[in-house]
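Student: Got some structures for you, see below.
A short reminder: the numbers here are calculations on the coordinates, not readings from a lab. Because the structure is a prediction, the values reported are computed rather than measured. Cβ atoms are built from the backbone, for glycine too; each structure is taken alone.
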Structure P
Amino acid sequence: MYFQQRFLKQNQSFTGTSGLETIELPNKGLLSGLQLRTVLKTGAFTGACDMWTHDWIKKVELIVNGSQVVVSLTGEQILAMMFYKNIHKTNWEELNLAADYQREHFYIPLGRYYHDLDFMLDLSKVNDPELRIEYDFTLTTKNGWANGFAAGTDPTPSYSLTCHMLRESDVTPKGYLKTSEVYRYASANSKKENMVIPRGPLYANLYVQSWYQGKGFEDTCDMLEVNLDNDRLIPLRQTAQAIMSDLIRQYGYYEGSIVIEPVGNQNHPIPIEAGVVSAQMETAGDYDVKHAFCGNNGYWVKTVVHSTGAGTVDVCEIALKYKGVGPYSVFAIPIFDLMDERTWVNSAQLGDFWVRGEGTAACGANNTVKLLADEVVRQ
């Protein structure tokens, strides 16, 4: 028994600056996960660009039987799911520098963790499996961040795809985890929304995402409630900060590093809802980093002339290390434990099932709150 890891596509150029890339997958075997690696060169820009590859990758979908969704996630959602499934993100070359290479590694599991032997997709039991990558390298703004620049076009952005397949095994999987969005709504001041969850599936985990510049989960879901059978059971009603504490205890901290090139005073996206960030000036000379506030997805970066304290007019390269909670403002709901099936919820046995988000009086109307789910699919 072994996991085969072979390129299905290697250094394949994306077709044009935006569009849909479709890759046919093998038609037999036990698929544990998919590894997607993207490589591009950023354009020429001045100031820290707040668009990353995971922003230009708008959606990745694993589809079988023509239209049946197995996975449907945005680039940043894939990175968040990797964390919650204990799949470590690589941190080398997480650069956003002008006219420099940017590489990002995504892993899409079909189970609860990396190479889960109990949950895999049996490709012999489906037809026409394919991966679809929707992308737009011309985007310059997303989720309220407006200091972006389009990706470079020379060389053409490219990707490599590797299937992780279990070979020469007598393992019979219990099924696979379908991970996708099941509900969304637009935020508003003091808005209270019951996110009704489709009944029927067995749910192994639920996640709420609220990813917008300066207005995160703590604004749109200051109070979060899980309700079963119309108030018969309310297993969770907690503030956002209490949930953050729960998730740190259950999953630990999300941490990593990035390198950017800001000018003067700029807010830059950090892939955590809240936490701490330490900055180090990389540019030689009379320069320093003064500001160090991180909250609601952003970090105010102020680069100054060290001897005078005045804001810089030059581009400065700085390295940021972050450690916190809520990767890309995706929050698992802490009544579930992926590793303990006794905590999973069989919605077929419920009259109704919803998650209620209650926003603050100043949460604004720009955010889109999304509910994601891990559904257990038996084959």
Structure Q
Amino acid sequence: MGFRDKVKANIPKVDLQSYSIAIISKYKGGKTRAYKEISEMHYPDPEASLLIAFEPGFNSWKISNVLDQSELDWGYFRSEVVPGLVEEAKNGGKTKLLGIDTADMVLTQCEAWTLEQANKKYGKKFTSMQDISDKTSENGYILLGNELRKQFNLLKSAGYGFIWLCWGKEKMNELKTGLKYESFDWKMPQTGRNYFESQADLTVCLYSEVTVYDKKGNELEENIVNAKGKELASAFHSTETMMYFKPTEYISCAGGRFVNLPDPISYSAENFLKAFADIVKGQLGENDNYEELKEKEVKNREEKVQEVLNNTEEVKTETENEPETIESITKKVMAKGMELKNNGTPNKELNKIIGSAKFKTVEEAQKVLDELNKL
């Protein structure tokens, strides 16, 4: 058997659950509403979707299934939430789609946990990922990115689809020529953006477009000018939330791995789901049947998830896999020293190796433990 036995034709996925979708807007720009309305319209069963809220922006919405992760921390997410969802998938759980509100606060929680682990490991007080990079042999940003990938890859392997809710902002950009321009883009730091942008198969930007009118209700394309030639602001306007599926001269945070991306569409859950169906249909061949492919895809995904999970060790709380700290190794040193003393090793020899046991680094403590284990 050679590699050719593994070569096969790829049929584009058509089911919403098979994709990761990022929805970006300003603060209070309609992200949580979009998740609620899209998930409820797509899944008649309220248990089919779960909102994991890393911030309390859901409080004003009636949503059937919400986990308030904002009151918890990343340690709980990785040790309880992720293993629990994986176990549910293994046992045929009803949840299919996870809403993450917001990905920005995911990054904040994960970064706090990564700092805490580094503090324990090195016995220092780091203040940022850069601080870890500057003061240790490890790269703090890589540690952060790896932790994000590890947890969400487990959930992805368990068959869950994602809707990432993300903050956007207006930003100033400068070309190599020095020419400056404004755009609306991702708000999160680059490390988080690198992960979430790469994971999103489709990124949709919600942006409020303003139309200005004169007092007679006519749409204006230029400002009103008074008798003295001074431009005046109109007192009449309307706003409409639009969905951007591909970049424009101003919207940068939109696009995806598809050919048939539409021009801006007025926001509604119905319009989104119709646009999504048209987008994935645009990837298919002339003889491909959308409904048949969707039915087959759902069946194949369920079978593949069970195969993957059954061949993977049970996901547990990862306490035993967390990095050793100065404190944890010191305890092992003292326990090993007591064991050797009880077995007749002279105190003088033990004291020479252990010293005061006030270790400054994990490496120093581990070196002493290794010496004791040789006795």
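Student: Thinking of P, Q, which structure, once Cα Rg over 2.2 N^0.38 Å is computed, gives back 1.01?
Tutor: Derived from P, not from the others.
Student: Also, quick follow-up: Assign the value 69, 37, 21, calculated as Cα extents along the principal axes in Å, for residues 135-230 alone, to the correct structure from P, Q.
Tutor: Of the structures listed, the value fits Q.
Student: For which of the structures P, Q does the calculation of distance in nm of label points 7 Å out along Cα→Cβ at positions 23 and 199 return 1.7? Mind showing how you got there, number by number?
Tutor: Values: P: 4.0; Q: 1.7.
Answer by label: Q.
Student: Let me ask something else about it. Here FRET efficiency 1/(1 + (r/R0)^6) of positions 95 and 255 (r between Cβ atoms, R0 = 25 Å, to 0.05) has been calculated and equals 0.90, so which of P, Q was it run on?
Tutor: P
Student: I've got another one for you. Tell me which structure, out of P, Q, gives 0.98 once Rg/Rh (Cα atoms, Kirkwood Rh), for residues 7-222 alone is calculated. Please report the intermediate quantities before stating the final value.
Tutor: Numbers: P: 0.98; Q: 1.03.
Label of the source structure: P.
Student: Using the calculated result 21 for relative contact order in percent (Cα under 8 Å, 6 or more apart), pick out the matching structure from P, Q.
Tutor: Q
Student: Taking distance in nm of label points 7 Å out along Cα→Cβ at positions 159 and 295 as the quantity of interest, name the structure among P, Q where it is greatest.
Tutor: Once distance in nm of label points 7 Å out along Cα→Cβ at positions 159 and 295 is tallied for P, Q, the winner is P.
Student: Starting from the value -2000: which structure in P, Q was helix-only ellipticity at 222 nm (-39500 (n - 2.57) for each DSSP H run of 4 or more, over all residues; to 500) calculated from?
Tutor: Computing helix-only ellipticity at 222 nm (-39500 (n - 2.57) for each DSSP H run of 4 or more, over all residues; to 500) on every structure in P, Q gives -2000 only for P.
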